[in-house]
Structure P
Amino acid sequence: MISVEKEVVQFKATINPSKARGMVEKWLIQVEDQMLLSIRMIIKEALAAYETRDRKQWVLEWPGQVVICASQVYWTNEVEEAIVNNNLQEFLLKSNEQIKDTVNLVRGKLESGPRRTLEALIVIDVHARDVVANLIQTNISKTSEFIWISQLRYYWKTQEERLMVHMISTFEREKKRN
C-alpha cells in the first residue's frame, strides 16, 4: 500500500488474483483482507518499537496512521497508570516535553509526509495534554470516572492483536431472577 504522502506498507502475504477465478469482487476482498492484516501487524510492530526507542526518533520511523494510533495507545495506558498512581501532574510535564520535542522536529528539515504526520501528532498531543490538565483540575481519582471514560481511548488487545477505540464504556449488571 502506498499513501498519498508516499508512505509504504508492505502486505504481509502475497495476493494471488488467479484464486479469484476472474471474479473481481473476490480479488478485492483479498486485497481488503491484506490491507487490514498488514496495518494491524505494523501497528503491533510499532507498539513494540515504541518501548525500545526514543519517541523523537520513533515518530519518524513509522507511517502516519500508525504513529497516531500507537501514540494514542501509549497515551491511554500512561494516563490510566497516572490516575491509578495519583501522579497526573508528572505525566502532564512529560506530555509538555513530548510536544516540545515534536515541535522541534517540525522546525527542522523534513519531507512533506513526515511533516504532515508530526503536525497532526502535535494537534492530537496538545489536545491530549489539555485533557490531562482537565483531569488534574477535576481531581480525578479513578479510571471509571465519567471525565475519563468520556475521552476517546485507544487500547491494543494483545490476544486478539487488534486495536480497539473506546468512548463512554458502560456496563450492565445481570439481575438474578427468582
Structure Q
Amino acid sequence: MPAPSSSWNLPNLLSLSRVFLAPLVMVFLAVRGQFGNLFGVNIGDILAGVVFILASLTDAADGYIARKRGIVTNLGKFIDPLADKILVVAALICLVELQRLDAWIVVIIVSREFIVSGVRMVAAVEGVVIHASAGGKAKTVTQIIAIVMMIFNIPFATPVMWVAMILTVWSGLDYLIKSKDFLC
C-alpha cells in the first residue's frame, strides 16, 4: 500500500471540485428559464450538462492520478465517494423537479448508496476496506450517461436510466451478498 501523503494533493482537489460543482449544476437547471435557447436547447440545460460532464470526468481523473502517483490519504478515501454521491444526487433531484425523472427511481438510487455506505462503515470497523466493484463502476457510468441524456433531453434517456436503476439494485445486492459475514 502506498504511503499516505498530503491531503491537499491533486486527486483530492479534483474530488473536492465535484462537491463545489454540484450546486452549480443545480443552479443552471433551476434558473434555466433565464438563459434562453440555443439551437432549440435551453442554455441552462447546456451549461448544467457541460458542468456535470466536467465534474464527472474529474472522478476518472482523480482515480487515475491517485493510482499512478500512489497517493492515498484518508481525506481521499472519504471525499471521493462522497463527492460522487453529492454530484449524482444533486442532478437527480433537479431532474425530478423538472419532471424529467420519477422520484421513486431517485429513492431507489439513493437508498442503495446509503446501504452500501453503511456496509462499508461496518466493514471498516472490522478493519476491512470494501473497494468499488465492477458492478458499482458500471452503475456509476450508466447513471452518469443517463443523467447527461436527461439534462440534454436526449431521446431514450428514460430507458437508459432504467438500466442504471437495474445496475444500481444489482450492484447493491452484490455488496450485501459479499458482505454477509460482516452483517450477520
- Answer label among P, Q for the case where relative contact order in percent (Cα under 8 Å, 6 or more apart), calculated from the coordinates, equals 20: P
- Query: One of P, Q was used to compute mean count of other Cβ atoms within 10 Å over residues 12-19, and the answer was 10.1. Which one was it?
  - Reply: P
- Given that mean count of other Cβ atoms within 10 Å over residues 60-67, derived from a single structure, equals 16.6, which label among P, Q identifies that structure? Q
- Message: Of the structures labelled P, Q, one was used to calculate Cα Rg over 2.2 N^0.38 Å, giving 1.08. Name it.
- Response: Q
- The value 16.8 for mean count of other Cβ atoms within 10 Å over residues 124-131 was derived from one model only; which of P, Q is it? P
- Determine which structure produced the value -26000 for helix-only ellipticity at 222 nm (-39500 (n - 2.57) for each DSSP H run of 4 or more, over all residues; to 500), calculated from the coordinates; the candidates are P, Q. Q
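Taken together, the values in this text are just the output of simple stated rules run on the coordinates, not laboratory data. Every value quoted in this text rests on a predicted model; they were computed, and no experiment measured them. Cβ atoms are built from the backbone, for glycine too; each structure is taken alone.
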